[in-house]
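Listed below are the structures to be examined.
Computed from the coordinates by the stated procedures, all read-outs in this text should not be read as laboratory data. Source: prediction; values computed, not measured. Cβ atoms are built from the backbone, for glycine too; each structure is taken alone.
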Structure 1
Amino acid sequence: MKKLYLPLFLLVILLFPRFSKAQDSLKNQIVQIAKQSKGIVGVSILGIETRDTLNYNGNSRLVMQSVMKFPIAMTVLNLVDKGKYKLDQKMKVGKRDMFPNTWSPFRDKYPDGTEITLGELLSYMVSQSDNNACDFLLKKLGGTQTVMEYLQSLGIKGINIVASETDMRKAWEVQYTDWCKPAEIVRLLDLFYQGEALSKSSNDFLYKIMTETTTGPKRLKGLLPVDAVVAHKTGTSGTNDEGLTPASNDVGIITLPNGKHLAIAVFVCNSKADETNRDLVIAQIAKAAWDAYGH
């Protein structure tokens, strides 16, 4: 008997309603979860192996805060790959580089400065979101322009980094000048994970320190199993006297139970909700994505 084969286009047509229904269900969940934020929620999700995508306000320009430390770290490691720096290279950080009144576990440990390797500085900046380590490295790079040139060389256009941590402390409005589109940071996460931007050794190092992130434990990781592997970078602003918080963010790569990976960005912008609820919005969206894509 002659075998019958379904043409590829017909197979796609038959499977599309099931896929579309699942996508619609997840998007509807995100819409409902976002209402708790009392602000703007931007979400972008990419199945790295499947190439499935989902966006909710994915092309909105939202405040980055310390999410910017992920592309800054990539820029530093690109210079390592080019031979300008080495991860084990010692760098002298002076007391004048230890700014007060900013988040800095590095300064708390070395208030008078110290000699430290570039790799350790990157760990402080990424894993602990250290602001003094960030600005020291930005100065070494030649400023935010170097970061922007690197991003543009990768074809990334929806990220704008013009203000350092020190700049943002000068005036409330300055933080709004560092913004990104959630869909574009997910593109960058994808390029990073696929190994299309950095050498394998640099990729492995950055992935490792992202999995060691200590900030935002109740965000992307908040409702996932305790052993879930999440390589991520958070971003958090202050809250003004009117109770407005411009940024509670988390972006990263989640390893799913089926062994596949999600690049995900969740931004909660200009929110009037308290910290518990802002974090919960991010956690619930991550859990919904985990459930939808993990089987």
Structure 2
Amino acid sequence: MDERLLRFFVAVYEEKNLSRAAEKCFVSQPNISNGIKQLEELIDKPLFTRHKRGVELKEEAHYLYPIAKRILGELNSIPGIFKEDYFREKIVIGVADGLPMQFKGQFFKTLSSNIPNIEWDVRPMARECELNLLVREWKYEDHLFLPLWKEDYVLCVPDNHPLVDKEVIEIKDLVGEPFIQCPPCEAHQQSLAILNSSGEKWNTVANCATKTEVLTLLIAGLGISFLPEYLAKGWDGFQIKQHNGPRNYREIGLSYAKKSLKNSAVTDIIDYLSNEENLKVFND
């Protein structure tokens, strides 16, 4: 269908007069009349009844008008979509479970504020994503890793445990105490090494698949565990205790395949986050 026919129809519908519609469209009245006739033949329905003072709108015209306005509006918007100020670069980013909400919020806020025209497609972490926001140990073997932030692990002791009253807990104090493990956790081997270095072993009372499950059992008072600081803060049922031992932490950052750099927006993000000055916002 010729776009002009819809424009002629909308003009006649709004002006209710062929002469004024012709002026509005910058064409002659016969052009308007012929255009309306072509449109009526195309849809096989009359749209107007013509009389000396103008036209009378038929029911079919009332039905067609909002459709024509929508179509013309979409056609008019096409040039603006591809202007530099409006065109957005799509980035497929995977986000791992268990990352601090504060960090994730700051990440998206910072990049959206400093790199214009990004459209985020946020998914669970996966190899096919252009970027993955995750813990270093979780990255895919063939991906590069850009560190952004370090988060300490803290010792969490249930309120009903005798060690909760101790100001500073020594590693030897943990010998034989019930411990909640998270084998998939990046700190699992680190935690084992702390106690095993003294020749002792953990008294494991539970193995959990996720840190959220560890948190649940901590609140239930089943045992002691280490958790990322931001995940552990703000919950009742256990306390974060100072301990005299090696520092455990996890490193959060972006992983990506080299082919992802074909997306100019991904390159802009990597360049921006490679500047140490720009990383300060994550560590304030």
- Note on the structure: Comparing relative contact order in percent (Cα under 8 Å, 6 or more apart) across structures 1, 2, the largest value goes to 1
- So Cα Rg over 2.2 N^0.38 Å, for residues 90-177 alone, computed for just one structure, reads 1.13; which one of 1, 2 is that? 1
- Item | Among 1, 2, which structure scores highest (criterion: Cα Rg over 2.2 N^0.38 Å) | 2
- Task: Please state which of the structures 1, 2 yields 3.6 when distance in nm of label points 7 Å out along Cα→Cβ at positions 58 and 170 is computed from it.
- Result: 1
